[in-house]
Each structure stands twice: as C-alpha cells, then as structure tokens.
Structure I
C-alpha cells in the first residue's frame with residue numbers, strides 16, 4: 001500500500017456550545033512541517049494539537065486551520081486594541097494609495113482575525129476530548145485522499161519499473177552480439193595494422209577475453225533485476241511510510257543503469273540505457289510525493 005503526501009481533509013462538529021471547523025491540507029515535504037492557525041482560546045492546546053497531527057500524518061508540508069462558529073448563547077467579548085490599531089493604520093494607508101473611501105474601514109476591521117475574541121472561553125476536559133475527535137475526523141478524511149492518490153502513484157511507479165526491466169531484457173539479448181562485435185573489431189583492427197599473419201592468435205584471444213571481462217555487464221544486470229524486484233516488494237509492504245526507502249532503492253537502480261551505460265561500448269545498448277534513465281527519472285519524480 002502506498003500513501004501520497006498530498007491530500008485535503010475537513011471536519012465540522014459541535015462541541016458543547018461551539019461548532020468547530022477543521023481544515024487540513026498536505027503537500028509533499030522531506031520532513032514534518034505544520035502551519036497551524038487556531039482561535040486564541042485554543043493556544044494552550046497547541047502543542048497537543050501539533051503532536052496529534054504529527055503522529056497521525058507523518059511527514060509532509062501541512063496547513064491546518066481551525067475555525068470556531070459560536071452556536072450557544074451570547075458571551076462577552078474583548079477587543080484587542082493594539083492589534084486593531086495596527087490593522088487600521090495599514091488599511092488607512094492602503095485606502096489612500098488606492099484612493100478609496102476610508103469610512104468603511106471599521107466594518108472591515110472587526111472581521112479581521114483576533115481583533116474581537118470571546119472572553120473567558122475555555123474548554124473543559126470533556127470538551128477537549130470531544131474536540132480531539134473533530135481533528136481526528138479531518139485527519140481520517142485527509143488520509144482517505146492520500147490513499148486514493150497513492151493508488152495512482154503506485155500504478156505509475158510499477159509501470160516505470162516494468163519498463164526498465166523490459167529494456168534490461170533487450171540489453172541481455174544484445175550482450176552476446178556486443179561481445180562478438182568487440183572480438184571482430186579488435187581482430188580487424190590488428191589485421192589492418194600489423195597484417196593477418198604477423199600476430200599470435202592465442203595471445204590475441206587471451207587479451208580479448210581479458211578485455212571483455214573488464215567490460216562485462218552481467219553482474220550489473222543481476223543487481224539491477226534484484227533492485228527492481230525489491231522496489232516492487234516494498235510497494236506491497238503494509239507500512240505506511242516508505243517514500244524514503246523507495247528513494248534509496250531508486251538510487252541503487254540508477255547506479256547499475258549508469259554502470260551499464262559506461263561499460264556498454266555499444267550504440268544499441270546505449271539507447272536502452274537512455275530509455276531506462278528516462279523511466280527512472282519519472283519514477284523519482286513520483287517517489288517525491290510518497291509518504
């Protein structure tokens with residue numbers, strides 16, 4: 001099973017006299033990074049909220065916005081005058097620059113975040129436990145999206161690895177022909193330079209065998225096949241976080257492909273290597289999105 005790092009989750013639920021809306025958006029990232037926006041009275045719970053999201057979602061670049069819809073009876077409010085003045089100054093300057101009527105700034109000002117906040121708002125222990133369930137619902141919704149996108153990622157990566165293996169089969173077919181071409185080329189060159197009867201054929205055969213062994217690519221093909229099979233087996237593992245492991249295996253695949261290309265000395269095999277590299281790069285792009 002493969003999970004993408006990309007997804008979106010939303011949950012809305014009433015806890016006591018408050019209705020919470022939780023939105024979580026996730027993009028790919030090497031580590032866990034969370035941008036969290038929440039009402040002021042939830043600030044004491046920020047660490048626990050971050051810990052909960054981190055444990056459930058692993059790595060990725062995440063944005064979480066927690067909004068409050070008041071549904072109970074009216075409660076006293078406080079005005080953050082310092083923040084309101086800062087907002088007012090910025091809005092006034094913008095109005096002058098755009099030559100707009102500043103008379104409506106106040107109606108805009110009271111709608112800005114944290115300018116007006118309920119006083120004495122807290123969550124009881126029972127309400128906090130219920131609120132955590134809202135966050136978990138949003139996380140579950142996001143994970144559902146991650147799983148759906150993960151299926152598409154897995155299908156694409158498997159097709160890339162299969163294409164690499166198809167090109168490897170062509171390389172294996174061409175290998176005996178390559179060796180024969182090397183033999184024929186060396187003999188022809190020697191005959192042209194020193195004459196057909198002026199060299200020791202036994203010594204030449206020894207040198208050809210030594211040279212062919214130096215550029216033999218059979219070991220690389222065995223390791224390449226093993227790495228590709230291992231990559232596909234990792235995709236089937238039950239663990240959720242496997243993006244880094246898959247990335248490491250692709251690096252090993254790339255190493256064997258590059259070595260094959262450097263030893264090939266054959267135009268047809270080089271074409272197969274280029275096609276393998278193309279598929280490998282596409283697989284690497286997809287792995288960047290895997291959890």
Structure II
C-alpha cells in the first residue's frame with residue numbers, strides 16, 4: 001500500500017459556507033495561497049452556486065483570480081449546474097465536484113430533487129466537464145445516516161457510487177455528513193463500495209460531530225483508502241443538517257496520518273498558524289485538539 005496520504009482541503013468551501021461571518025474574496029484567496037504554500041495540493045476554492053442561497057460562496061471567481069498557481073496544485077470547486085460549470089471553465093479550475101446523497105430525503109432538502117433526478121441532471125454536466133479536460137469528483141453525502149430519514153443502507157451508497165462512476169467521475173468522496181458514524185458502520189459502507197471501485201479512487205469525508213472522525217479515518221486507512229477530506233481549523237459543517245457542526249480539522253488529520261507512518265507533504269505547524277489566523281478573523285475558537293495542544 002502507498003505510504004503517501006492525500007488531503008483534500010475543504011475548509012474554504014464546505015467550511016466557510018456554514019460560518020456565520022462572511023469573508024471577502026481577497027482574504028479567502030490569501031488563505032488558499034497559504035494552505036498551498038503549506039504543502040496542500042488539492043484545495044477547494046469555493047463553489048459556483050447562487051449567492052442568494054449560499055452567500056458565503058459569493059465571488060468564488062475572484063478568489064480563484066487571486067490564487068498563485070503552481071505545478072501540482074489542483075484548484076477545485078463545487079458545481080451544481082451548467083451555469084456553474086461555465087463559470088468554472090472560465091476561471092480555469094482543474095477539477096469540479098458534483099454533489100448528491102445516498103438519501104432521497106436529504107437530496108430533496110439540499111438540491112430540491114431525488115437522488116435519481118440529481119444523477120440524471122449531472123450526466124450531461126459531467127460529460128461536458130470531461131470533454132473540457134477537467135477531472136470530476138462525486139460527493140455522496142449521508143452515507144451512514146440522514147437527519148431526515150435515519151439510517152442509510154450500505155447498498156444504497158453502493159448504488160449511487162456505481163452510477164457516479166458510470167457517469168465518468170474520477171473519484172468519489174463518501175461523506176458522513178452529520179458525523180454520527182462509528183467504525184463498524186464505516187466498515188459496512190466500505191464492504192458495500194470497495195468491490196465496485198478501487199480504494200485509490202475513494203475518499204472519506206468524516207465530520208466530527210460525535211468525536212468519531214479520526215477513528216473512522218483509521219478504518220479507511222486499514223481498508224487501503226489514502227485520500228481524506230478535512231477543513232483547516234475544523235471549519236463548518238452542513239447548513240442543511242441541524243447540529244452537524246464540525247468538519248474534521250486538517251491539523252488533527254495530519255497528526256494522525258504522520259503518526260501512522262504516512263507522508264502528507266504538508267507542514268503541520270504552518271497549517272496550525274493558518275488555522276489560528278482564520279479563527280481570529282471569524283472570532284471563533286478552533287476545535288482542533290492538535291492546534292490547541294500546539295498553542296498555535
């Protein structure tokens with residue numbers, strides 16, 4: 001198995017979209033550049049959604065304009081529709097992400113359609129992105145439980161995974177959106193999904209609502225997964241799931257991965273300092289245990 005683990009930094013998108021304090025594009029670009037300088041190679045710059053619905057993501061194109069591009073850096077954005085894809089292409093991003101769920105109830109609350117309808121909508125979008133030379137990530141939320149429908153069958157996650165792969169997604173991120181999963185439940189999902197897709201094309205996106213994120217990451221590591229999503233300073237959560245605060249902090253993830261003998265290429269101290277800057281700006285305290293211990 002590979003001794004390198006890839007971190008997908010989602011704080012500037014999945015994190016900030018659920019923070020009450022809006023942040024201007026110049027500051028977001030500065031944070032992006034700092035995270036890239038710290039060694040992160042896959043960073044979400046934001047999403048091309050209507051600012052009417054997610055005002056924190058306004059001016060994502062201006063964020064991207066302020067990014068210092070370098071070899072190996074992947075600028076990534078969430079794209080919900082053709083208009084968003086057109087904007088992403090004009091901004092010259094490297095990878096787009098589409099977003100669905102394993103729960104019809106969650107999809108209806110979030111993107112106003114069923115899971116099947118979302119996949120039907122994404123088919124031409126994914127094809128257009130691939131034709132334009134972009135990589136495409138597929139997000140599947142509520143892979144263990146839904147705040148509206150309760151527990152989710154692992155087979156439902158496998159079905160959505162298989163469909164996204166058929167549509168052309170390069171990688172799939174499995175999201176414990178409300179952070180209720182425990183290792184046994186994560187393993188059940190992986191039992192259903194891994195026969196369909198190589199571990200190298202999967203990522204785990206674990207929220208830390210119940211403090212189980214790192215334990216769940218370990219299960220992924222043991223099953224061969226080497227890509228994990230996290231947010232600097234544990235930013236954000238999910239605006240559509242009540243109480244689902246707290247992405248896994250990038251600082252805590254780095255500490256775990258390096259302790260397991262994996263390389264990340266990311267400087268932990270630098271990420272801690274960036275997290276401190278972000279928390280000061282947002283007037284919040286970091287939930288990262290590592291950042292607290294290092295007194296960043």
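Where a number appears in this text, it was derived from the coordinates with a stated rule and is not lab data. Quick caveat: nothing in here was measured; it's all calculated off a predicted structure. Cβ atoms are built from the backbone, for glycine too; each structure is taken alone.
A few comments on the model shown:
- Structure from which 15.8 was derived, mean count of other Cβ atoms within 10 Å over residues 21-28, options I, II: II
- When mean count of other Cβ atoms within 10 Å over residues 13-20 is calculated for each of I, II, the greatest value falls to II.
- Highest-scoring label, criterion being relative contact order in percent (Cα under 8 Å, 6 or more apart), among I, II: I
- Taking FRET efficiency 1/(1 + (r/R0)^6) of positions 45 and 181 (r between Cβ atoms, R0 = 35 Å, to 0.05) as the measure, the highest value among I, II is held by II.
- Highest-scoring entry among I, II, by Cα Rg over 2.2 N^0.38 Å, is I.
- Answer label among I, II for the case where Cα extents along the principal axes in Å, for residues 61-140 alone, calculated from the coordinates, equals 40, 23, 21: II
- Of the structures I, II, the one that -21500 was derived from, the read-out being helix-only ellipticity at 222 nm (-39500 (n - 2.57) for each DSSP H run of 4 or more, over all residues; to 500): I
- Rg/Rh (Cα atoms, Kirkwood Rh), for residues 109-164 alone - highest-scoring structure of I, II: I
- Answer label among I, II for the case where distance in nm of label points 7 Å out along Cα→Cβ at positions 149 and 213, calculated from the coordinates, equals 5.3: I
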